Every structure is written in structure tokens, then in C-alpha cells.
Structure 1
């Protein structure tokens, strides 16, 4: 077994994961669970991190995710796209602690075609990890609560777009009339039917109309209750892919295996091949940043 050389921390809004890692970004030990970066009171992050890492050697610590947000430990300002490994490494924030400095990865910012700002925090590290794993230039999707579609050219992140797919699904299912008729999802036609509905969207407001079918299909028993949520999921993911993958036939997905498989299934119906990158991209990205700092 190789010797550990650094500690990587993926500290999100509501999740904490730390890795005792070697130079190549292989996890030798893992700590999972605990308080997210936005769940701690101001001033509590250093003590919390020290407590979680107490049994590990005092190695360099690199952290990514919402720990670097304004509401996190300390803000690591956004780096404007286009940006690559060198620019991101140069902008890392160093926080002195009793264990030694903790370096926090900055997020990225971009502008859409209308000039509106967009941001990511944590996904930039995953993208660097995928590049380090040999996935190269192209289009990437990072599905989740706020999905990101990023374009990489020449090894640099040229720009990206955020789609609130996961959050919109959760809000509609939990807090709208749609969820009242939904039952626990089962294998069936609902997801594919939703994706196909997304393919047919033409006008900007068509999605709002198609969403209501998650209720009317239940009222008229067009779909069983256990397929209504699947229809809504397929519709929203399909609409995201239609927009995010416009003009391309292939994308690389970075995220959990289950969610990436769902995007791959929707992509196949829409003629977009979506292939998964390793789930360890965050740690691989932190390893690449550590080397860039050396």
C-alpha cells in the first residue's frame, strides 16, 4: 500500500467526506457523514474539521465544495471562465490552522448568452479530476440538485450552464399538487414517456404545460400512480439534456452511479451518448491541484 501524502475534503452544503490519500488520488481511508459546510455556525469549521481528522496524520489538507462559499468557512472567490488547473490552483485560499494550512478550492463563474452570471462550487474540482483521469475535451454533465453542463476545450473549462432539475423535481413532488397522486416508483414506462415528452417541447412555455400531465395522467389513469413521479423525472431530465447537450452527440457524466445511469438512459432515448466518469473525480481533482501547487 502506498503512503498517504495529503488529506482531501469534499465538504458540501449538507455533506462531509474526507480522504486520506496518496499522490495519485487513491483513497487509503475515508471518513463519510457528518455536518455539511453550511450547517455549522460561523467560527466552528476549524474545530469541527480538527475533530474529524484527529486520528489521521498532520498532512496537507485540500478542501473543495461549499466550504469555500460566503456562508461556509471562509469565502474563496470565484475564478472567471475560461479557467484551467493553473488558474484554479493559483486562486486557492489558504487558511492557517493548528494542524497547518487548509487550502480551499475556489468556485468558477461564467456568463450565459444573455450576460447573466452563473456559478459552480465543487464541480470545478470534479472536472479537473475527470481531465486527470484522461477524459479530455468535450461536454460534461454533473447531475444533481443544480445540474451543471460544462464545456472543456484545450484542457480548460470554457463555460457552463446550471439547470435546477433536481431541486425543481423535489419541490414539485413534495410541495405541489402533483405529489398527492404519486406512489413509490416502480419499473415501468413513466420515465421513458417523460423523456419523449421533453423531445417534443417547442415553445418556452411547453415545459410548464407538460409538467401538469404528471397530474392529469393520474386523474385519467393513463399512467399508474407509481409511474407519475417517473414521468416527471424523465420530463425534467429530458428537457435538461435537450438544452444542455444541444449540438453534441456525446457527454461525460460525473456523479453518483445511480443518477448517471438515469441520465444515460434518457440520453439514449434522445440520441446523446452519456458515459460515466469515475465517482472519485473530486479526490482526483484535489490530487491534481496539490501537484500544481508543488
Structure 2
């Protein structure tokens, strides 16, 4: 009418037909990703669960079905409980220290200081340094006679311990390296979160007479809670899976003082050729990581709800 065209609204059936017609193209583009994930993630995980129900050395053509015997043996093993204790100590130490130091460094580097970009790069370098290379270097640094660490302690009048050969200090040394590797990542994430906080909050607090500590406590920390939750969860997952650092620096010793779950799994599976038992260890590790994540998530939601 008079040059005005009326556009016909497509029916619900036609919209569904168009959507179904797009499915083949969507599946075609998703197929490579699904194939890679299925081959290298989902299938190994499910096969490991299946394997945990058998006793198998990895070479024999036959496997003996033992049901949940591997899990029962695991829970009755003193070595497992020692590895769990060591892993919890390592995870707690690295997570808490790296969080505190990462936040402190991020707050400092969020200020207008000279050489800000250089400092950020220097703090982030340990994150991208290969863990094996880091472990080798730190192993020499912790050498009791020629290491830089003990030489520095002697310079201030202190006698350094035999770091990696003393059961009382070996885990401390590994935790120090773990913190050194983690601080830069926490710093970058915290720095991004700090730069996302509106400055108007701090300006309003200053008008109300709040000092720097009060601004940090009542503005910065609450607004960083989601970031802190993310960093805690990722740090715990990373710490529970630590292996290469321990393998290079201490090989789980001395006297099992650094025998984390990752190294315990490796020893059972690849030294003792008990792949079924090692698979049970892997699934117990998964259950522990999942449980810790759920607890953290519920605590964080509860705290935000109360606030």
C-alpha cells in the first residue's frame, strides 16, 4: 500500500526449521574440538576410572578385576596419608603466602611509580619459567655449602640448614619455590582487579575521613573477594597436582617429607608398575580437589550473602 511493504513475521515452526538447518554446520565446526577433548581428556579420564577397578602392571595382556580393593588398600596405606598431609601443608603454605605477597605486590605496582612496567615483567618471569629449570636452579641455590641462600645467611651471622637433605626443612624449601612461581600470576590477576575498582569509592571514603588502611580493609578487600576466590581455587588445584618441582628437587625425600600425592601417584604407577592402584590414587586426588573447590565456593557464597 502506497509503497509500504509489510514484513511477514516468521512462524515458530519456521524458526525451529531454520535452527535445525544450522545444526549440521555447527556440528561440523565443533567436531575437531570435540574429537580432541574426547581423545585426550574424556576418554583417558573414564579409562582411568575403569582401570582403578583392576590390578594391572601395564604390560600383562590380562587384568585381574578387584573392584574397590585398590581404594580400600589406598585408605589403609600409611604412605598415602603421609602424602596427603604433605600435600595439604604444601598447598596451604603456597596458597596463603602467594596470595598475600601477590596482593601486596599488586597494590604497590598499582601506584604511579617509575619503572612500573619493568617491575611487572620481573615479577611475572617466574610464572613463565619452566618448572623443571626452576627446580634445578633452586636446587643449587639451596646447596648447604656452595648455595647462595646459605652464603647469604652466613653473611648476616646465621648458619643455614641442609635444606633439601633435612626432613625439617625440605618441604619449606619446596614451598619457597612454589610461592616464587605463583606470586607473579596472583599479582597480574589482582592488578587487573584493582584497576577495575572505581576511584569514586576511594574519593567518597576520603571525604568521610577514612585513612589508607580503612580504605583497603572496607573497599579493596571486599571488592577483591571474587578474584581471591578464583586465585584460591586455582592455586589449590595447582598445588594438589605438583609433581615436577618435587621430582627435580627432592624426589619425595628425605624420609617422605616432600612426598606429595603427585609424586606418590608417579611412584606407584611408573616405578612399581601398579597402574590400577595409581589410577585409584588419581581419582582420590580428583575427589579431594573437587571437595575443596565446593567448600570454597559455599564459603564464598555464604560470606557474600551475609554481606
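Structure notes:
- Looking at Cα Rg over 2.2 N^0.38 Å for structures 1, 2, the greatest value goes to 2.
- Per relative contact order in percent (Cα under 8 Å, 6 or more apart), the highest-valued of structures 1, 2: 2
- Value -21500, calculated as helix-only ellipticity at 222 nm (-39500 (n - 2.57) for each DSSP H run of 4 or more, over all residues; to 500), assigned to which of 1, 2: 2
- Each of structures 1, 2 was scored by distance in nm of label points 7 Å out along Cα→Cβ at positions 218 and 258; the highest score is held by 2.
- Parent structure of the calculated result 6.2, given that distance in nm of label points 7 Å out along Cα→Cβ at positions 114 and 274 is the read-out and 1, 2 the choices: 2
- Kirkwood radius over Cα pairs in Å, for residues 98-177 alone derived as 14.7 - corresponding label from 1, 2: 2
- Which entry (1, 2) yields the derived value 4.8 for distance in nm of label points 7 Å out along Cα→Cβ at positions 42 and 122: 2
- Of the structures 1, 2, the one that 128 was derived from, the read-out being volume of the Cα convex hull per residue in Å³, for residues 34-153 alone: 1
- Given 5.4 for distance in nm of label points 7 Å out along Cα→Cβ at positions 50 and 242, calculated: source structure among 1, 2: 1
No value in this document is a laboratory result; all are computed from the given coordinates. As the structure is a prediction and not an experimental result, all values here were calculated from the model. Cβ atoms are built from the backbone, for glycine too; each structure is taken alone.
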